[in-house]
Structure P
Amino acid sequence: MPELDIGHLLRFVTARSGGPGGQNVNKVETRVTVEVDVDALPIDDRQKELVRERLHGRINRDGVLRVTSQAERSQILNRDRAIARLHELLDDALTEREPRKKTRVPKRQKARRLDEKKRRGDTKRLRSRLE
């Protein structure tokens, strides 16, 4: 998949991170959230639909894809990390997947499973009190 040039479409939002870091955490906004409007991406409609379908948990009602990073203690490193993750997510969402081939469970395997369940049930029944 070719690298998408979406730098001009990105919007950055910063906030204070949680976790360890001493005074740095309390004073500096190091958490970075990268936002991009899915409709503005330079891809065709079919690909946009794929992105919406596969990344629906990260896209809000307005159609904005959000990725957050707060792993680093530096805002710049978190920004770079969030951009890299955004590209990774988009690449993965746009990758064509082979359809799954349906397979059947062999009869012998089903029978073995049922035998094991029956044996386990018998064991439990024998352990219980007789009334």
Structure Q
Amino acid sequence: MSEPKPGAEVRGSTSGAPINALFDLLGRRWALGVLWYLGGGPSAFRQLQERCGGISPSILNARLKELRDADIVARTIEGYVLTERGAELRSFVVPLAKWSAKWSKDVYGYERPGMDERLANEHSEK
């Protein structure tokens, strides 16, 4: 599967619209998890792997490469970090996570264990 990029066909769309490329990128396995867990600060590869519940090294490497190429994640001496662009993106994702938790509970009666506590500790802007 090729990296999603604006101006090119992506999963579910042939338009090349930037929003479709972003949704394709974020919809890839563990992309949102990496974005979420790096919100807690820099992380070494193995630490990030543990935060992501034991994601396979090959999947984590692939996501980190795609997110680095998209200027969402950077590799520094401290480990992997969100770029300024990545932090801005995360600031949009956190409210979506809060909305989806409420929607899930209200419409489907499903509450993910621990989600309320995790989301209560999140701020839309850091």
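Read-outs: derived from the displayed coordinates by stated rules, not from any lab. Computed from a predicted model, the values in this text were never measured in an experiment. Cβ atoms are built from the backbone, for glycine too; each structure is taken alone.
Things to note:
- Among P, Q, which structure scores highest (criterion: percent of Cα pairs over 20 Å apart, for residues 6-69 alone): P
- When FRET efficiency 1/(1 + (r/R0)^6) of positions 46 and 102 (r between Cβ atoms, R0 = 35 Å, to 0.05) is calculated for each of the structures P, Q, the largest result comes from P.
- Label whose coordinates, when relative contact order in percent (Cα under 8 Å, 6 or more apart) is calculated, return 17 (choices P, Q): Q
- Which of P, Q yields 123 [volume of the Cα convex hull per residue in Å³, calculated]: Q
- Read-out distance in nm of label points 7 Å out along Cα→Cβ at positions 14 and 30, computed value 1.3, structure in P, Q: P
- Which entry (P, Q) yields the derived value 3.0 for distance in nm of label points 7 Å out along Cα→Cβ at positions 62 and 78: Q
- Calculated for structures P, Q, mean count of other Cβ atoms within 10 Å over residues 38-45 is largest in Q.
- Distance in nm of label points 7 Å out along Cα→Cβ at positions 22 and 94 derived as 4.3 - corresponding label from P, Q: P
- Which of P, Q yields 1.00 [FRET efficiency 1/(1 + (r/R0)^6) of positions 54 and 118 (r between Cβ atoms, R0 = 35 Å, to 0.05), calculated]: Q
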